[in-house]
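Please treat every number below as a calculation from the coordinates, not as lab data. Here the structure is a predicted model, which means the values were calculated and not measured. Cβ atoms are built from the backbone, for glycine too; each structure is taken alone.
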Structure P
Amino acid sequence: MTEPRRARVRAPELTGRGWLNTGGHRLTLAELRGKIVVLDFWTFCCINCLHVLDELRPLEEKYADVLVVIGVHSPKFEHEKDPEALAAAVQRYGVAHPVLDDPELTTWQQYAAKAWPTLAVVDPAGHLVASMAGEGHAEGLARLVDELIATHEATGALHRGDGPYVPPAEVSTALRFPGKAVPLDRGFLVSDTARHSIVQLAEDGETIVRRIGTGARGRQDGPPDVATFSEPQGLCLVPPHVAEVVGYDLVVADTVNHLLRGVRLDSGEVRTVAGSGRPWRSAGDQPHDARAADLSSPWDVAWYADLVIVAMAGIHQLWWFDPVRRTAGGYAGTNVEALRDGPLPDVWLAQPSGLAVDGERLWLADSETSSLRWIEDGVLHTAVGQGLFDFGHVDGPAGQALFQHPLGVSALPDGSVLVADTYNGAIRRYDPATRMVSTVASGLAEPSDVVLAADGAVVVVESAAHRLTQLAPGALDASVAGARRRSERPPTELAPGEITLDVIFTPAPGQKLDESLGPPSRLVVSASPPELLQDGAGESTSLSRTLVLSASVPTGVLQVVAQAATCDADAEHAACHLTRQDWGVPVRVVDGGPTRLPLVLRGLAG
């Protein structure tokens, strides 16, 4: 049976404040005619967006003469609207394609994007042919590109040749976007994230003693001049008695490789100690064998309760890793990206990115909810933070205080906690005794971690300044105030009462839904505040569901998690694929509003 012909939709023009990676040239879709264009709607705070950058790299290399990827940066946080911060992020994450700066979400709205990340595909004739949200689209995207090549090369519309990417000038600094640090008796160990290595610094925090890793992106084990990492972040020294048993002293969160690596400090030898190297894709049972487990962007590590606790930023969870038994598993979080306290593991986290231990308490910086949280006696609590879309720079009582995407945390001997309030460029202090928040340093360039040196000095990893910075004596007594802000992402208007949630999914060319292991799809729905959703919360295998919205809750956020499993059709050894997306949809409940909420997981245009 022949499929009905779909109406062709002209792709909207690319509109924004400016361009990066084009040598200053403002691109238009007309100039890109003849190429297959993939628009990647992203924001640099979003871990899932960073995953998609990594998924696209092999496709950009394979189809270099026909495919042009355009990053459309559509910011969530206020800091992400800063053009200098965006330029730094493009270099930090090695983005090797043109990027449109879209601070007012103009192009985002023209393409009806509702999630970070979203991909839109434009054919060589300038028509929008597909859109897809979330991760796991690489294989399907490759099939679509092959199909478009065959179609448009036959008509002569496809033009092969170089794309419009112009690389930025090389910058020479001792460190390049360092991520995390741990103090030594003499000096520091620092993850030199954008140079894919671990650096030992002398006590002055500047002099390089040695570098572990070649500096090239990779996942090779071996001695320090052979080993490779990929954007490492968190570092954790294990206790000496454990190090003697396991044969390494340092655990490294090798973030983009989705691995934990062990480093023996006397020799610099590196070995993989946890992770299969495959990114986590499903909520199914995970093997407890640490080397077989699929991890997802481990961002920080800390020794707590005789285990290494891992901030698994990519799936909004904490995991545990036992280096002696060589096992690993889930510790806290359900994969729902939101803020909910309570007994472990059934809590909600949002991209946990910093960990610190203070006696019986494990402190964590939960970056996407701009919150400081802690675990004690198996229960998660929130000290500061209000939700996914509330952020700012406000000191005072913890209930009113606000952070903006913090990435690091450190416990002080007096019981207070320092927070690397990254997007506010500040170091903040929370006192659990008084439940008050103060600012002790400001004007920093994206501080990503804060540690106490062996002599008691407070040292900040000032990531976007490519250095470690020591705070002046007396800084912990300072106080600088700021302003409250809220995400300006346009809300979706919906009617009170019954509405239909439809997650749209069309398998990629040459694929079909995979029912070999049961239902191929999964849908989880919740709301913040919970009172917004009178009915329809929970999990099911259908991608369509009736929700009931309360007329007495005017605004809130619908949290929707959807995934669909596919396999290659008509193949003897069919490969399996999983596509997944988390949506946090800000909604406004209004009389007469729409009664249907469509969310595209993968769909055709027209």
Structure Q
Amino acid sequence: MFTTFKTRKETRWGETIHLSGSTPALGEWDPARAVPLSCPAYPEWQVETDIADIREAVEYKYFIKDAHGNIRWEDGDNHRLKEAGIAIPIFSLRTKNSFGIGDFGDLKLLIDWAKHVGITVIQTLPINDTTRTHTRADSYPYNAISIYALHPLYLNLDAMGKLKAPARHAFYTAKQQELNDLPALDYEAVDHHKWEFFKEIFAQEGDKVLKSKPFAAFFAANKTWLVPYASHCAGSCHCGLDPQSPTPPELHYFLQYHADTQMRTAKAYARAHGVLLKGDIPIGVSRDSVEVQTEPHLFNLDFQAGAPPDAFATDGQNWGFPTYNWEAMAANDYQWWKNRFRKMADYFDAYRIDHILGFFRIWQIPVPDTSGINGYFSPALPFTADEIKDYPQELFIEEPRRNDLDPQQPKYHPRITATELGDLHWDYFYRRHNQFWKQEGLKHLRPLVESTAMLACGEDLGMIPACVPEVMNDLRILSLEIERMPKATDCEFTDLQNLPSWSVCSPSTHDMTTLRGWWHEDREKTQRYYNTVLQQNGTAPNELTPELAEIVLRNHLESPSRLTIIPFQDWLAIDTTLRNPNIEAERINIPSDPNNYWQYRMHLPIEALLAADGLNAKIRRLVACKDGQVSN
């Protein structure tokens, strides 16, 4: 990863400036191995160097060397290299060549724009195949039917070939324009027409592709998962559209070969342009997934994963995924997870572990409950009947027994809502399990983060046991810090200037309203934020102005966090003319809605962003407030 370091320093005749830092590329603080800077326009000095190892925080400093070899280090603390990023789902991308949905090919233009403005990280949502019903329900990107297969809808059709029949080519050209002009993603329409194209291009090109040497190499490297996946899709009406006309396994080989090729091409293009791609690993997989069907012993099928009640969902969340049988996972040295992480490394340089708390303990809901409110944490150290005999029974959930002949004594978990239990409630959720959950987290996470060279980040929001930051720091997993969701209980907003350096900070996530949407949620809270955080006097304006949005983003970019990832919608909030006039249309997910339709798309094409000189200049100035910059 090539990074340009710049500094402005006046020197005397014969003096030169050098860069020294904590990585091998910067000499590991040895002046004799430091990197000399050039001076293209005095007193501006700069050097471009390859910072390849992004797993560790990079610290550096400049020193001046005179004509006699004497060294004078600059004053002050070490600089820390930061990265500025953008978060946007692939399905949300829009270019003039999209087919009503973002695709792997659209990443190239996004990378061009990122490089143009100095953004060095592009973060996506999960990109695995979620095809189950060919309805908008499949728009949920966290319900994958395979932990390996990429989503066919993200295929760029032009890269797959051109239909030779003029009428059919003209049909898809017209349909592409029609779907691409829609303000949001029409999932069913895109799905229908793309799958029809897949069948036609496979009939035309499939035999040639499947006999090629590149496909043979792809198949050999991936057949252990590809064959069962293709068999699953071919034998299911879910992936064949028409149950009377099932698709052959070879079609799914063909599609996954193209998806793999396109995503690898995007990664190589990003690296060549100094941009890192950051993926997202969901905590769960679909109950209908290939892995659950072929390896059911790795899952607890009598339970569903979810989240306890919180600010996002007052009744908790039920994701429907089966929970993991960690004992079975451990018996095979976590090979299932290692393979999953290694496959991600084919396409990404960094990754976000969705709901990392699930590796310590998961909110487990018995089947067939639909609400998340009747769940409890697992693994856990439940109470015995004797321990709770002095409390009302209705304040506890009895853990289901495996069968009627189970000789074990009943086990009880306090209801998450039973705050009247007082100290017992607090002790159970925040103290009783701390060491136990620490051991579980270390046991599950260590072999996984060590299985690849990707930079590991964790989504550690919610009820956070005290052991979680300890484990993440020990394993060098970046935490997630959100200004409006402070982890400290004694403050209303996160103190951005005192964040840990080994963290990712962001003003929003896909589960939240955007900055502009949040401004309307609670006027009293907005007013306090306006006066105390933004240091503005008087009454807060009704709308988040571009000027205020720019202050918010600058505060995040100037934090000590290793990465600052800003959603695309929040980047555009700083521009009066380019921001979306429909604030509600920018929302991606509403966690309390299990039927949320994931259909957000950029309201303007990336080509327009590349030509937006005013916005781009603003972003370049904001990104420049960090110490290190990706070379332009």
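Some notes on this structure:
- Among P, Q, structure where semi-axes √(5λ) of the Cα gyration tensor in Å as derived comes to 39, 35, 25: Q
- Parent structure of the calculated result 67, 45, 35, given that Cα extents along the principal axes in Å, for residues 97-328 alone is the read-out and P, Q the choices: P
- Of the structures P, Q, the one that 17 was derived from, the read-out being relative contact order in percent (Cα under 8 Å, 6 or more apart): Q
- Given 0.95 for FRET efficiency 1/(1 + (r/R0)^6) of positions 281 and 313 (r between Cβ atoms, R0 = 25 Å, to 0.05), calculated: source structure among P, Q: P
- Structure from which -3000 was derived, helix-only ellipticity at 222 nm (-39500 (n - 2.57) for each DSSP H run of 4 or more, over all residues; to 500), options P, Q: P
- Computing mean count of other Cβ atoms within 10 Å over residues 105-112 across structures P, Q gives 22.4 for structure Q.
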